[in-house]
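What follows draws every value from the coordinates through simple rules; no lab data is involved. No experiment lies behind these values; they were computed from the predicted model shown. Cβ atoms are built from the backbone, for glycine too; each structure is taken alone.
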Structure P
Amino acid sequence: MADSSPNARTSRGQRVGAALVGIGALQFIAAMGVVQAGYPGYSLLTNYISDLGNTALSPWHVVFNVSIILLGVLAFVGILLLWTAFPRSGLRPVGLFLLLVASIAAILVGVFPENVNPPVHDFVSLMVFLPGGLALALLSATMRPATWWSGLRAPSLVLGLITLVSLAYYAPTQTNNATFDPGLIERLIVFPILIWALAVSALVLSRPARLRLAVP
């Protein structure tokens, strides 16, 4: 049973999970920066994030696609290890299951770049965006004042809502290419999830480790 009281300590597995989630997010952010720098004329406002993995246009598409696959793998394993660190609640399994779905979808985004299989790529991208945003909003409700997660409650809700509201605008306008600055809007969908992942990682790793009792 998880103990999320203010004085609770984290287990070794939970700390490993937090590290994996944080590393996954950091390496993906770094990879995006590197690939953007090597992509001639790339615009943060008008280019999609997935353009970085386009095998026909992005010079370093391999870096991006491997990075997002790694993000999905590390996030999936990390969430499983972190499961008991989150406050016990009926919403906990729902929120964390949604994050597992988003993690698997992130792997598939890298396996199916936008120009290789556009319909599959679009679907798995949505399966990163929608479950990810919903998960943040749902998990915020579990972060009650009596737990050491309470400081992340409001930020989780705000970040989840930014993702969901941005997606609500983004998805319908994609059908007729009417999205205003699609690159910017897509980043408003994705970056709240990445920021949340880094915040969760930092929070868990900042907690005191659970003491291991020596067996005589």
Structure Q
Amino acid sequence: MSSLSSDALERLLQLHAPFQPLPFVPELVTWHTTNELPLWEALESALGAEVPPPFFALAWPAGQALARLVLDGTIAVAGKRVADVGCGSGPVALAAARRGALVTALDLDPLALSACELAARRHGLSLTVWCGDAFADPDALDVELVLAADLLYHKSQIEPGLRALGRWRERGQVIVADGGRPHFDAIDPEKLGLTLLAELDVPAERKVEGATERRVRVFTT
């Protein structure tokens, strides 16, 4: 598979997932769309290979909720070493960087990280990106605060995700936001040492979420 230059990715994003304000955090501008399929097709055409669905280009409610709480100061990040696990196109990472955090944005998808870096550049913000599996090596995060939106959205993630969450709790604060994912709903947050920090009703895209609004619960250790 050939690589995609930063300029080429930026052109595809602007065409299929424009740089625009987030519905729930309008002061924060990111790459996002209501339908990832055209971007997916364009990426595979440009790269000449199959790539995972570009879910990073959707404005997920849980990520918007975390970004909102960070920008509002409900989640204090200034001067802290912060990791955004599963950063996507970067709304949470960008919000934390804007509020003065030293941010590491993590994702399994290198295209997501490139989109996050492009967004940070447009905002004039500085952050570090890391492409890898934070569940597989939770001790690699040398941070004071872990932020994660929709941490557990697939059955295969439950065991490694809970193990990683336990390790992160030992090393610092963990704040997770969940937009009603069934695998997270099946877990008792209190047994994980999590307490409810906030509940927010966030606009959602019906074609993606099956509803025009999602109740997002945000938990903290």
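At a glance:
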quantity: Given 17 for relative contact order in percent (Cα under 8 Å, 6 or more apart), calculated: source structure among P, Q; calculated: Q
quantity: Structure (P, Q) behind the derived value 12.5 of mean count of other Cβ atoms within 10 Å over residues 36-43; calculated: P
quantity: Winner on percent of Cα pairs over 20 Å apart, for residues 20-83 alone once structures P, Q are ranked, highest first; calculated: Q
quantity: Rg and Dmax of the Cα atoms in Å derived as 16.3, 47 - corresponding label from P, Q; calculated: Q
quantity: Test item: distance in nm of label points 7 Å out along Cα→Cβ at positions 148 and 172 calculated as 1.4, pick one of P, Q; calculated: Q
quantity: Source structure (of P, Q) for mean count of other Cβ atoms within 10 Å over residues 60-67, computed value 19.4; calculated: P
quantity: When distance in nm of label points 7 Å out along Cα→Cβ at positions 12 and 52 is computed for each of P, Q, the largest belongs to; calculated: P
quantity: Test item: helix-only ellipticity at 222 nm (-39500 (n - 2.57) for each DSSP H run of 4 or more, over all residues; to 500) calculated as -10500, pick one of P, Q; calculated: Q
quantity: FRET efficiency 1/(1 + (r/R0)^6) of positions 44 and 76 (r between Cβ atoms, R0 = 25 Å, to 0.05) derived as 0.05 - corresponding label from P, Q; calculated: Q
